[in-house]
Structure 1
Amino acid sequence: MASQHGAPPVFNNKVIAWIDHRLPIFSYIEKEYHTFPTPRNFNYFWNFGAIATVMLVLMIVTGIVLAMNYQPNAALAFDSVERIMRDVPSGWLMRYMHMTGASFFFAAVYIHIIRGLYYGSYKAPRELLWMLGVVILLLMMATAFMGYVLPWGQMSFWGATVITNLFSAIPVVGESVVTWLWGGFAVDNPTLNRFFALHYLLPFVIVAVVALHVVALHVHGSNNPLGIDPKGPQDTVPFHPYYTIKDGFGLTVFLIIYAIFVFFMPNALGEPVNYVPANPLATPNEIVPEWYLLPFYAILRAIPDKLSGVIAMFSSIGLLFLLPWLDTSRVRSCTFRPIYKWFVPVLVIDVLVLGYCGAHPPEGYFVPLARVTTFYYFFHFLILLPVLGKIERPLPLPPSIADAVLTKKAG
């Protein structure tokens, strides 16, 4: 294949050229993933978009294999999972890859979001790109919650009961919504069937939204650590081979850590009580969701009133949709924001403390700690971010990416 910059690619392989003339898929790949001009100053935080994409594919592949052997029936579900672990060839590996992969998928996405928060990737003209990312996060949460119910262990059953009961707090229609979600008057076989169908469907919806996310990304290009747009060819490099190699290295390190968990400690991120069959007559001592949902669970429990807690929990995610307009600063990257750059780590610590509170019973010092951290979470987005953007004096921006990179190397 040979091509010139700005000219349509010429493929030496006649078969590829014949296909591309009729369906220009290879031209698209060449344009968007080979010669695509990319800011030359990406750091390793920019690996996590590619890592999250690989984890999504891995989750879908392992999920399809598991679905071939799973029985979405309240009387058979738990035993079918045990059969997958013991009798299906490599079934144990597929299940451990899937259940551990969920945690690593969320870890990659959360790091991806933190990077966006620090470097201002949500600011104009990338508002829709950011909002599509938040939609992906919501779909992931829904998919993960429904998947957690499928093993039909004690935590699965009671987790589904508690979380679906939250909708009963909705005035007037709440009880009807819960009955509709359950498919009856309790979490039972119809609930399991619905959750299985949606858990299988939603990953493909995520793929569609990820495709829109990537298209939106390629309209204005990616943000970069400086938060300034490329001024010319000197500020960019082709995506391949520079960032395919860099993404490949980051992905390899990530997958090594992932493999360590899969093969040596697959249950480290799960709950032992979920290896006990679901029993509607025996409530576990403590009902705890997966770690990636714990901060939002802590926000829910921090507020005594049930309806207010539900509103606060959903608002904590809804605020992310408004982030491009809540941030009033005229610069994107925290690199040039001498005050606010310290508050992004504070927010991350605040969310980690919320997760810590969510993992423990709502008693003792966990209650006031959860309320303080919940207050700070909303204070950060609704007050600190808008006000600080107005009064903070940013540092001078460099004239170009190349100038900043070359000056740093010279120094």
Structure 2
Amino acid sequence: MSDHESTYEPKTGIEKWLDARLPIVRFGMDYMALPTPRNLNYWWTFGAILTLCLVVQIATGIVLAMHYTPNTAMAFDSVERIMRDVPGGWLIRYVHANGASMFFVAVYIHMFRGLYYGSYKQPREMIWILGCVIFFLLIATAFLGYVLPWGQMSYWGAEVITNLIGAIPVIGEPILIWLRGGPAIDNATLNRFFSLHYLLPFAIAGVVFLHLWALHQAGQNNPVGILLPKETRARDTLPFHPYFTVKDGFAIVLFLMLFAVFVFFNPNALGHADNYIVANPLQTPAHIVPEWYMLPFYAILRAIPDKFGGVVAMFAAIGVLFVLPWLDTSRVRSMRYRPTMKKLFVIFLVVCFGLGWCGAQLPDANVIPGIGGGFTLFDGDINTYLWLTRVLTAYYFLFFLVLMPWVGLKETPLPVPASISEPVLSGSEAEQKG
């Protein structure tokens, strides 16, 4: 909590000397002793999981960078050499590649949890905004890393995405030339992408530190979504350690088991087969798709008929998250007590999964698989997937820009308890009286 007093007392001379000059140990110990709402469920374990993912990605990335060659003539072969000749290289590469997917699995769950429980509301706006900055940097880092193996999908993915930047009026072309290092994707592009991909994870680590600092200042949210009053804080909270460190540790073990299933049993399940073909600027793949975690935004991009409009919509889909604390007009945080908003949130989840599915389909497909060979929503030359994507895109923006502000003003929420312990204590008293 923001008014939580430090309980750390340095004992040795070294601890006292360090504490007077750089109280980093005090910060860590205070974080471990931070009063934490006792009703946190397992949706609150993904922050620790994300920290682990970041450490794994940085550690494996540093090792891979020692053996990777950022040259268009040797990049593909250097990746193959890592897989075949470097001791343990196959494991490091698969951990890094699948680690990106695991990172985004945890990120999306973490963000959906924050959205459902209103973790972006006052006084936690800065926590949410810094989280959105981390999300944006993750997408940029993942895209840059996807290009480095220099396979077919790597090259053509870079071709498509960088061309989108060129669609921005006035400044698009200069940015495109700077990003590519010339008029076309070549050695200069690969060198730039490699440098930025190596740099951005450390920038993410810096923003993560600010994210945790802001969390330490504002305090944890909780499933009930109430601010803890001082008079009930002692019975409503527990120290973060050992209660929640053990809980987070158990969740991390389960997460690592899932991680290991992909790394050891199906390491290429989340990748694209075309990326095992060396990049060829003269041969366009049948279907250019990004990694799965970018598919919803790719679908939004394709839903808009105008190229520049598609770029604006794609970036707006992320940008709208930054202003979310001011779009939600409800005084109640948790959707547990907002029946109407809860239903709209479930629809929103379906829409997000639908956008990801549509983004993976061929752009000229017109038949949705189903019983009897499939079905179409429209006849003639109207593209079924395109119009389905447009409907889903419309709901995505309506959810944030229209439904959330309007429902927040009109909805009658359920009664919210005054404290975390109130429902439990009232139930106990009722049982005793009975």
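All of the numbers you see were taken from the coordinates with simple rules; none came from a lab. Quick caveat, the model's predicted, so the values are computed rather than measured. Cβ atoms are built from the backbone, for glycine too; each structure is taken alone.
Once distance in nm of label points 7 Å out along Cα→Cβ at positions 12 and 196 is computed for every structure in 1, 2, the highest value turns out to be that of 1. When distance in nm of label points 7 Å out along Cα→Cβ at positions 100 and 396 is calculated for each of the structures 1, 2, the largest result comes from 1.
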